[in-house]
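So, here's a batch of structures to check.
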Structure P
Amino acid sequence: MPRSRFSGSLNSPKVDVAIDMGNPILNLTVDGFLKIGTVAATRAVAEDAYHCLKKGSISSHNFEHTLKKMCKEGAYWGTVAGVYVGMEYGMERIRGTRDWKNAMIGGAVTGALVSAACNSNRDKIVIDAITGGAIATAAEFINYLT
């Protein structure tokens, strides 16, 4: 029986925006904000486009709602990413080494800061710090595997 095999590679497009703020930590923070903020805004558009297609109509109210949602989601997730990237780089500079511990500390501090900005429940802040550290560490380990 004849067999066929598909072989090849798929490369995603690479977009780099270089903004020089005069400081490496600011450069990385702004870069993280822009990249993740764009992803979050795109997700918001895709989600709302799906809902409009499902309903079969679009109105100016829906369009305005989508624009507001894009800005809100982009700013929120961009800020979280910027804080995380800045914290991770700061840990690298303070510790003088680049390893998974920087991601863990950066994720924990970011989780705590974002949680503290949203609520005042100390237990929730601690849990969010643990979650942020765990997610960042897992992402770093997965990055090492690929």
Structure Q
Amino acid sequence: MYTKNEVSKTKQEFWTAFGLYMKPVPSSEGGRIHWQNYKTGIKGIYFRMKAERDFASIGIEIVHSDPDIRQLLFDQFKQFERILNSTLGESWDWQLHAAGDAGQTISKIEKRLERVNVMDESEWGTIISFLKPRIIALDDFWSNMKYGFEGLV
């Protein structure tokens, strides 16, 4: 069992390593980007990556507090689902009503890698290899499709 401090320290070290690994990778628009804290520029839409003790995940989270706006944003992503799947090279799990980290209702579109452990440094390469192409693909998708979300919120 790990202490909270050990988990926190290891996760911080992982995300620092991930950031250093991704630092030379430009955004699809050619600029510098802080990959692990991706800014979509649209209120209530976040690209989240997680590395935990039993899984890693990457996803689009729609966390707007107004359920009608959350539904509108989710439906807009649904309109672009074929483009998203094509850009990602795979389909992800779509959930209109999911529980957020703070227990609130959110919507999310997510891909998970099961049975990996961020606490095992020997698995970091596997986790990074899972996250890297997907966050780059999300960035590519977003640079072409974010205009379809402007003005909805």
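Laboratory data are not the source of any read-out in this text; all were calculated from the coordinates shown. Computed from a predicted structure; not experimentally measured. Cβ atoms are built from the backbone, for glycine too; each structure is taken alone.
Where is relative contact order in percent (Cα under 8 Å, 6 or more apart) largest, in which of P, Q? Don't skip to the answer; put the middle values down first.
On the way: P: 20; Q: 27.
Once relative contact order in percent (Cα under 8 Å, 6 or more apart) is worked out for each structure, Q has the highest.
Between structures P, Q, where is Kirkwood radius over Cα pairs in Å, for residues 37-84 alone highest? Mind dumping the intermediate values first?
Values: P: 11.0; Q: 12.0.
Biggest value here belongs to Q.
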Source structure (of P, Q) for helix-only ellipticity at 222 nm (-39500 (n - 2.57) for each DSSP H run of 4 or more, over all residues; to 500), computed value -13500: Q
Which entry (P, Q) yields the derived value 1.06 for Cα Rg over 2.2 N^0.38 Å: Q
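Looking at distance in nm of label points 7 Å out along Cα→Cβ at positions 53 and 117, point out which structure of P, Q has the largest value.
On the way: P: 3.3; Q: 0.9.
The maximum falls on structure P.
So FRET efficiency 1/(1 + (r/R0)^6) of positions 29 and 77 (r between Cβ atoms, R0 = 25 Å, to 0.05), computed for just one structure, reads 0.95; which one of P, Q is that?
Details: P: 0.95; Q: 0.75.
Source structure: P.
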